[in-house]
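Below you'll find a set of structures to go through.
The numbers here are math on the coordinates, done by the rules we state, and not lab data. Quantities reported herein were computed from a predicted structural model and do not represent experimental measurements. Cβ atoms are built from the backbone, for glycine too; each structure is taken alone.
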Structure 1
Amino acid sequence: MKDWSDRYAARAQGMGASEIRELLKLLDQPDIISFAGGIPDPALFPRAEIAEAHARILNDPVKAGAALQYSASEGYLPLREWIVGHMVSRGVACAPDNVLITNGSQQALDFIAKLMVDPGDTVLVSRPTYLGALQAFNAYQPAYDLLPGPDNNRSAESYRGGSAKLKLGYAMPEFQNPTGLSLDLAQRRRLVEDADALDLVLIEDAAYEQLRYDGEPQPCLLALDAERAGGIDLARTLYCGTFSKTIVPALRLGWIVGPKAVIQKLVLVKQAGDLHSGTLNQMVMHEVASRLLRDQVARICDVYRKRRDAMLDALKHSMPQGVTWTHPEGGMFIWVTLPPEVDGAELLRRSIAEARVAFVPGAAFHADRSGRNTLRLNFSLASEATITEGIGRLGRLLKAS
């Protein structure tokens, strides 16, 4: 086989396989209990409503002609108008020109990094942080540093005087992947203030924002930023939303909301990347979201809340001393910290071989590959009985170590 390594661009060195994507292949093995992927339960997808929306559109000659044709790179206007209404409910006054439709929020992260990051620029991230964000950013060869937050004592002043060119800050303020934790109002305000002091573009990843089971909703970072700056077009925050966790992932639809000047540039990135997101998918999503999103969110939250509670209860009764975990108010994940001498990757190898239980080792969520004694558990896909069984197996394996 020909060696292609000398033909790749230098940025290809930062590309690597997703450990989560590889672990998802285990779902095909029926005896594996998987807590690995951030996978919605397909039993909760609104299949009938999606089928009906497709039929309504495709049986109408005018709508079908539009749905099956090329369309605007910005996205289907009625869907962008619906997103404007949704963002207004989150405290963000905006217009359709502030919205770009993307192929999921993962494409949004890639496009923002492509637009903003030069090789060597510094991106500030939490430790741990979302693995998919690191993958999106890595292709543009950034350096990484720690985002100021509740788990560290970094302040805006601590970055001054250094040679690093700070460019982006990436935050998931609601039910963070992988920890499940959220920022309170004071922490959100401080983060917006720090971004302003550092002249930092702030990416707000709101993928899990609507999956709240306890507690009161908090304003999003973009709302706080726009209020502080005097309007969305004076803000420095780019909000990334998605329908994948609430409606269905397969239609691959997300969005970016931000200042018009940035959205206009991102539209050019979109044009060069894939022209536009699928028009039929956008029209279907508009019909489904506008008709049933509130009821759909209530339905999935009721199910996922029970599964979260089952996992927290199983951890309490199954884990040996020295193991701790987070208690998220929403989302899909619980973050487990093992004793310092336990390596999560080695535990995964043993767990698959001996207990037939899969999870994601925590080092994958650290830009510097630290956190080796941590792991992420997903509770959205497995039933309550399966969660109890799987956590019990994992606890017995740890006790026997």
Structure 2
Amino acid sequence: MEFKVVKINHEFKNVVVSHKALIEADIEEQKKEIIGQLEKGQVLEGIVKNVTSYGVFIDLGGVDGLIHITDLSWSRINHPNEIVELDQKLNVVILDFDENKSRIQLGLKQLSKHPWEALADTVKVGDKVKGKVVVIADYGAFIEVADGVEGLIHVSEMSWSTHLRSAQDFVSVGDEVEAIILTLDREERKMSLGIKQITPDPWTDITGKYPVGSKHVGVVRNFTNFGVFVELEEGIDGLIYISDLSWTKKIKHPSEFCAVGDKLDVVVLELDVDGRKLSLGHKQTTENPWDVYETDFALDTVHTAEITDIVDKGATVEFNEDIVAFVPTRHLEKEDGKKLKKGESAEFKIIEFNKEFKRVVASHTAIFKAEEIANVKAAAKKVADQAAEAKPTIGDANEALQALKDKMDGKPAKGKAKK
């Protein structure tokens, strides 16, 4: 071979020579000749020169081209070394190049028929297929049902449950799954799949499993301002309105009563098969204590308790853990004219009881006022009885009645009238 001396180092007594430098002109001519013949769609033989994470560089005989990772295979791959290796000879197709043809884009997968075109004509909507999970997103998972043919399972098609969750809750990359073809568009090369359709729709025999009045145990899934969603089984959810959580507690938000994941006893109140809706109740699983309270705290019954708190326009009294009665300010007055204070214990008479709105109003003042009225009535009866025995005149009866009236009005007694 002939060489050209390109460098002499006298100090180290060595010489650098190059054969390439001698034939560079020939190489440049060869390169120009190859570039000049390049056309889109042309198939050439090349050698794998370098493998990177994003693609493969191919030596086409003095000219390099790049196969991007997406053009190596119709299937999804993580790294080009899954397909090629260094110094491997390949046939590649020219996809594109710039004006100077210095950047050449090559393809390998384009030399084989597109997998969608090879998909059997017998594959149709409703068929059951098997595939491997290749990609997971929040909205669903892509399943490779054949080399290069993928279908999307939307998260809503992963479970009969109406509560959408992340696809990661159901599948993982690499899982082998069975699915039903829901839609198939060969022109657009799109396919949608479902895995919940593998199992029967739980709403099919809902009236048999969850008739109105039946009792069950459910799991709290999430809250709204107006109630709690409870899952009875996968795909069967029901709503407990906030008013159906407790007979006694006044609940502003369901989170005050329970937490996500809690188990609750429920009873089916309403069932809408067409609307796929269940109305549930929790408080209905126990007897309504207000039915008992309606008797125990009936009007005019008297109970002893202490003032719990002083509030606007009155005070509150706790008779038990459920009954918190309101005492208006004017009904806090004691017999001596003073008012009851917080923490002070006294007797109270029930003057209002409303089971529907759970409202109880009590009065301390009514206790001794009632005694006064009772005493006056007793005295009036006694006078009337005495008068009946003595056969008094009309004037005597009027005088006695006037004395009773004065006493009730708080007027001082007059001197005894002469006959």
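Given a computed value of 0.00 for FRET efficiency 1/(1 + (r/R0)^6) of positions 211 and 307 (r between Cβ atoms, R0 = 25 Å, to 0.05), which structure among 1, 2 does it belong to?
2
Can you tell which of 1, 2 yields -12500 when helix-only ellipticity at 222 nm (-39500 (n - 2.57) for each DSSP H run of 4 or more, over all residues; to 500) is derived from it?
Attributed to the structure labelled 1.
Work out the source of 23 here, i.e. which of 1, 2 gives that when relative contact order in percent (Cα under 8 Å, 6 or more apart) is computed.
It must be structure 1, since only it matches.
Assign the value 73, calculated as percent of Cα pairs over 29 Å apart, to the correct structure from 1, 2.
2
With log10 I(q)/I(0) by the Debye sum over Cα atoms at q = 0.21, 0.22 Å⁻¹, for residues 131-258 alone derived from the coordinates and found to be -1.44, -1.54, which of 1, 2 does the value describe?
Matching structure: 1.
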